[in-house]
Structure formats: C-alpha cells, structure tokens
Structure P
Amino acid sequence: MIIRNAEIDGKIFDVLLADGLIAEIGKELKGDPHFDAKGGALIPGLHDHHIHLNATAAAMNSVRCGPPEVSGETELIQALNKDGEGWLRGVGYHHSVAGEIDRAWLDENGPDCPVRIQHRSGRLWILNSFAMAELDITEPANGRLLDSDISLRATAQFPDLKPLIARLLSYGITGVTEVTPSNGMAEYENYLREAKPLRVSIMGRADLSAKQSQHLKLHYHDHDLPALESLAQEIKQAHAAGRNIAAHCVTRAEVMLTLAALEMAGPIYGDRIEHAAIADDAAIDWMKKLGVIVVTQPNFITEREAAYLKDVPSDEHKNLWRLKAFADAGLKLAAGSDAPFGNPNPWAAMAAAVSRPKGFEDEAVSPEAALGLYTKPANDAGAKPRKVKIGEPADLCLLDGSWAQARKNLTDVKVQATWIGGNLVYNRVD
C-alpha cells in the first residue's frame, strides 16, 4: 500500500508499506492500492504502556459510579437503579460520592439484583446481599472485599475484547502493555488469541516464562509491604529467570521500598517503576542512579484533580504525577492510561501533560514530549520515541490535520486511519 500526501516532520511525502515495514518514503511513488492522507500528519502508532485489557473491556459494560459522571449520593442511587437484567457491575466509585458504602447501603439503595461495585483504586469490591449469596460469600459481612480480584474472577468468563480493541485502534493505538499482576497462562493465551490485531506485551506472575512475559509485575501496598530482604530476593529471582520487574509504586513508601530492594538486588536495564504517583527530588535522583524506567499516567492529574486538592496535603502537590522533573533529570519515561482506572484515550492524556490544572503547571511538557511518551517501542518503554522512517515496522497513525494544527489542542485530535504491520486496521468514516 502507498500512503499518499502524508505530512512527516512538516513535509509532504508518499510512503510505501511492504512486508510489514516502511519500505520507501519519497515523492510520487508508483503503485497501488493507495490511501490519500490529504496532508494529515503521519506518526508512529501509539503504544499504551500500562493498561488492564480485561478489566477495561468489562468496564465498558459497567455502570459509572464515581466522578466525574457521578458526584453525589442521589446521583449514585439513580445510576444504580436504571432498568436492566442480571448482574449490575459498577466501576470508578470514590468515597467522595457517598462515603464508605457497604453491603447494607447497597441493599437499601440499590436494585433487587446482584450488585458489585469496584472502587476507583481497583483494590476494593463492594457487594450487596444478592451478590454475596450468588457467589456463596459470607465474609466479610459488610460486603467490602479488599484485594479479592482473583477469587471473584474465578467465577467469571473473560470479557469480549473486540469493542475495546476497536476503540483503541480509533485512537491510533497499535500496541499495548497488559500489566495485570494476576496474569497467568490462561490470561496469556486469551490475550494472544483475542487482542488481535494489537501488538501486546504481557506482564504477569512468576510462573510465566521470560518468553511469555518480559516483566514480573510486583503489586504491593502500604498495608502489606514485604520485608526489604524478601522483596530484593523476589527481584533477584526474576532477573535470574531472564525477566525484568515492574513495580506498582503509588505511595512514597512503595516507591522507596522498591528502590531500596532494587539497589540491594542489583537493577538491570528494563526494570520499571509503574505510576510514580508521588516522587520528591530525592526519589527522582535515586531512580536516575538505578537507571529504572518510569511509566506514568499524565491523565490522572486532570481526572482526579478535585480529589487531590481535597485529600493530598498542599505541600505534596508539587510531587504529584511529575513529568518535567522526570524528563529534566534524564529519566527514561513512558506513559500509559491505567485503564479502566483512567481514560484510555491517549490524546486526552497528552493534553493533560501539556495543559495541567492550576497549581500543577510546573510539571507540564511540550506537545512533542507528550507524544513521545506514547511512541516508545512496545518492548522497551525506555527507548527513544519511534520515527516514521524506512525500515521501521509499518505501525502508523494518520491524523486528520497537520501536526502544527494538532499540537495547538491535543484534546481535539482526530485519527483518520491506523495501520499495524502495513495493514489498514482503522479508517474513520465521517
């Protein structure tokens, strides 16, 4: 295929795609079939470096139970009691809506069917009595199940990924890194089979091989942090098995313990810190020293602004979801959505990286830097952003206007077409 009249680095070219690669870039190339880019910017296909595919697919058929869609108790009750059949699955709940709701609250205010609502953190499920009876669960009596995803998932089938895949392709996403810590062989095989045509890198449990999963996902929290020596040993074992580690680090304690364990174990290239939601200058210096890759979520500073202003001490605001400080320190940096806990639209996240809310502006980056967070190679989030050049994989995203137009307001960017391996996998129909 030839993509004609495409803007690359501000100039108009034709691009020949052959054998899954960019074979030629020039003027008035000969051949058919062709696709008229009409002067739109042709950029590398985007990669979401941190997403939960199954959870995001399930969330697309779930009731939104938190901000910004639902902000108060009355709105939540209305959302839960709309007509429907079978199970009701809610997502995105936050205590700012109606407090620490539980089984009794759902029984009183929810519908007469099994209901389970996931907290925005992803760690807590709240069940009503119908749901607990259906799942034969008796404890905890208040229906607030913490870190129980594995037991709940045992009773469920994998969701249909097709609607989600179509949505991601429409954003110009050509690949994703699946980061769910409980991923095992069944999940691995399901992603390979059902996530096509996306290029998928998979993180997961220790029982996956290095060939199946480059990264062991470490997922600890403040209330269950392991001993330093134990965590260092877990990292050593992953390295010995030919795998990197990718550590969930949202709080200061999680970040500092992980960095200490990495230093004790000995870091290797490819080890990742996921989120780095709060990082002071000392933590940044330590991450730089260890050579870790930081994969963060620029979207959260906008999506959760109200909660941060209310719940996070003001003297910590400067350390929240940093970007410019990471880049200025020379850290290897990439981004992902953390969907379904964040918006999977990478253009919204790029816009948030460029135009951060009042009080958080110091960490803003340029549109080009924001785009670069999503154009790193699928298997190396620490590499330089990919370029549209001869010999590169033909994983491409075509915008409906020039880059000069797009960079003025990334929120308004529309993707015209997406290619993976030279195959047209999305073509917007106006």
Structure Q
Amino acid sequence: MTYQEAVNYILEIPKFTKKNDREHTRAFLSCLGDPQEHMKVIHVAGTNGKGSVCAYLDGMLRSEGKRTGLFTSPHLVKMNERIVIGGARISDAQFRAVFEKTRKAVRLMEREGLAHPTFFEFLFGMALAAFAEAGTEYAVIETGLGGRLDATSAVESPAVCVITSIGFDHMEYLGHTLGEIAGEKAGIIRPGVPVFYAQTAEESDSVIARTAEERGSFCKKIGKDAYEILEIRDKHIAFSCSSAYYGNTTWKLNNTGIYQPGNAMLALEVMRYLFGENGHPERWRAALKDLKWAGRMEEVLPDVYVDGAHNISAVEAFTESVPGDGRENIILFSAVQDKDYEKMAECLCRKKAAALYVVTHIDDSRGAAAQRLADIFRKYTEQPVIVKESVKEALAYALDIQGGRRIYCLGSLYLAGRIKGLVQEER
C-alpha cells in the first residue's frame, strides 16, 4: 500500500463509523499492545494555544536530551504532520508501516465484534504505536475536541495534565458558558496527576481548580503576572519571567503573537515541575528562540502571514498582536460554517485590523460561502471587501495588490493549510 492509499483509507473512515466511548478506545490501544504504557504522556487540552504549548514542550524536552513524540491536529498540508518523533514528522514510509500495524489491530477488534475506530482515534493509535516503536520517553499529546470524552483521555496515567486558555468554540459539543467548556477540558485531569493551567477567567479557572481538588491533584495556575512582555521586534517577541528559577534574562520567541509568551510560560512551568533543579533553563531558552510552529503567525512569504485563529478569542488575540493601526494591512479571510464567523468579522473590523479585506471560500463541504462572508464584513466596515471564490484566486489577488503591505490570512486552519500548500507548490 502506498502512502496516498493509506491516507485515502483514513479519510474514508468517517463514512462507516461513529464516535466511540473511552472504553472502546482503551480496547483499541490494548489491541495495539498498550503503547501508551511505555512512555510518559503530557496531556494537553484547552481552546486556544494547545498546539503552541505542545510544540514548546516538545522542543524543550528535546533540549534536555529526551526522545520525544508529538501528536497534534489538524494537519495543514500533509497528514503525517500530526505524528512527530524527535522533532521531525514521520516519513511517508514510516507512516505506511505504522498504518499497516494499526490496521491489523483494527481487524482484530472487528473480529471481536468491536466497531472500527473513528478518523481521529485511528490516527491517535498510529501515533502512540509509532512513538512506542521509536522508543520515545515523553509523548506530548494534544486533545482533539474537549477533553472528558476525547479519545486521548483513554491514557489513564499521564505524567502531567495541561490546560491552555479557555474560550468559546465548539459550543454545540462543549457547552455555551466558559464554565461548561472548562468542565469538558478539565475532564483530562486524572486522580493524583498534577495539572497546570493558564489563567483565563474566574468562571473557567474555578472549574479547573475545583476539579483538580476533587481528584486530589496538585494544581497550579499560570497567571499573567508570571511574565512580562518586553518588546516585539524583528519578528520576535521578548519577555522576562517573574520567577528567579529562570534567571534574570530575556527570553525570545520566533513569533510576534502577543499571546505566545503566556503559552511559553505554561510550558516552562511544566518543564520546571518535571526537571526541578536538574533542569537547564539556558537550553530551554535556546530551544524556544529557534522554534517555529506552523500556522501560528507564520511568515510563509515576505510579509505574508498565516495564523490559525478560528474563533472569537483567538481573533481578538490576533488583533492585539498586529502592529500599527491597520492601514498597512490586507486581511485574507475564510471560515467554516459551524464557527461564529460574524463575531470574528466584527472584531476584525471594529479593531480596524486592515485597510482591505479579501474573503474567499474554502474548498470543503463545511466552508462558508464567500459572498455570505462579504455581506457580513460590509455590515461592519466601510473599507473595501473583495470576493474571490477560491483560495488560489484570493491569494493571487492579495499578492498582486500587496505593494509592500502586510497580508494576514486567518479564520480557519483549513485556510492556513491551503495557503501553505499553494506556496509550497510554487517553490
């Protein structure tokens, strides 16, 4: 079987299966030989910042000489981006091999009368199997959706649980208040397993803290006072840490997102817990400075950035990160139908994030219509709103009129992936 045939098989899974419970996922992992038992799992949930925190943890763990596995979603261009070992995504050949191993386990399950794993469960099983085979010591695992019912919660004894900022997203599944959403995210907390979480709002913070107390877990909130942003310059953001543990030095991130120091601080506190006085903050500092995380304020062409902001809290954070008054910016925007894209559009226009908006349609059944997006933007801005029916046309148009201005592409990770794919095709 070729790599593409394996990918096609996985893409077809949603057509013949349904969401399974945690016990089913545990049975699946058992058929794979319980690979999760051979590594220390760092389990990460939250609304925004999960991928960045996972990437920071992976980079710093590698700086300590640890063999790591990193499982994140979604992928932007290629499916094997989701499974990273030792800082490198697995090759097509490795992907094929672990796919075959996982499919054999699924056949065993089906012979025992168990349902086929879902799309996400299958990839999660592949990742753990790949990590175990590679002898990884630490596996950094990002939840897919929520936490309490997520397939990744089939890992019963993680080393640490991490919860990033809480915001409004996937409300049809997770609830319509920050407290309800936090309750689902806090579902990853296991009895006696320490949990670190990012301060968001009292409504959500209290739910996480209470859940940890009920389960007898050490709990630490990482507040906004744990760090101070010093400057944003030369495509880096610099910050200092309040604790003397990290030394009286400046830390830099290869990113200008104003929210990223908070993500980095959360990851740093997990590292501090894991390594204590045996840790090497100077190595962590070097790892963070060099690390790039795809799709998060990522410069894919000169002055062309893709950002994965796809809910209102992420878009608000994006507007706070954009330099200047917006007059030198072009926004290229698209979204999927089940997101609150009207609030995202209103925020972008209210904050005057751009002098020109280009809206487009993602080539996916869930993609919102470009004309519908344009009508919404025009409710909130008098700036020009240009409609292009395909992402390729939209990018070409934005580049044609760029004229030294910055182009920011956001609204959906699908959009970020499509633009990255188009850029790679041209190289």
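Any read-out appearing in this document is the output of simple, stated calculations on the displayed coordinates, not a laboratory observation. Keep in mind the model is a prediction, meaning the values are calculated, not measured. Cβ atoms are built from the backbone, for glycine too; each structure is taken alone.
Name the one structure among P, Q that volume of the Cα convex hull per residue in Å³ of 149 was derived from.
That value comes from structure P.
Of the structures labelled P, Q, which one yields 0.55 when FRET efficiency 1/(1 + (r/R0)^6) of positions 28 and 308 (r between Cβ atoms, R0 = 30 Å, to 0.05) is computed from its coordinates?
Structure Q accounts for this read-out.
Say we calculate distance in nm of label points 7 Å out along Cα→Cβ at positions 236 and 276 for every structure; which of P, Q gives the highest result?
Going through P, Q one by one, distance in nm of label points 7 Å out along Cα→Cβ at positions 236 and 276 is largest in Q.
Taking FRET efficiency 1/(1 + (r/R0)^6) of positions 76 and 268 (r between Cβ atoms, R0 = 35 Å, to 0.05) as the quantity of interest, name the structure among P, Q where it is greatest.
Biggest value here belongs to Q.
One of P, Q was used to compute helix-only ellipticity at 222 nm (-39500 (n - 2.57) for each DSSP H run of 4 or more, over all residues; to 500), and the result was -12500. Which label is that?
Only one of P, Q returns -12500 for helix-only ellipticity at 222 nm (-39500 (n - 2.57) for each DSSP H run of 4 or more, over all residues; to 500), namely Q.
Could you tell me which structure in P, Q was used to calculate relative contact order in percent (Cα under 8 Å, 6 or more apart) as 15?
Derived from Q, not from the others.
Comparing distance in nm of label points 7 Å out along Cα→Cβ at positions 252 and 396 across P, Q, which is largest?
Structure P comes out on top.
Taking mean count of other Cβ atoms within 10 Å over residues 124-131 for each of P, Q, which is largest?
Q
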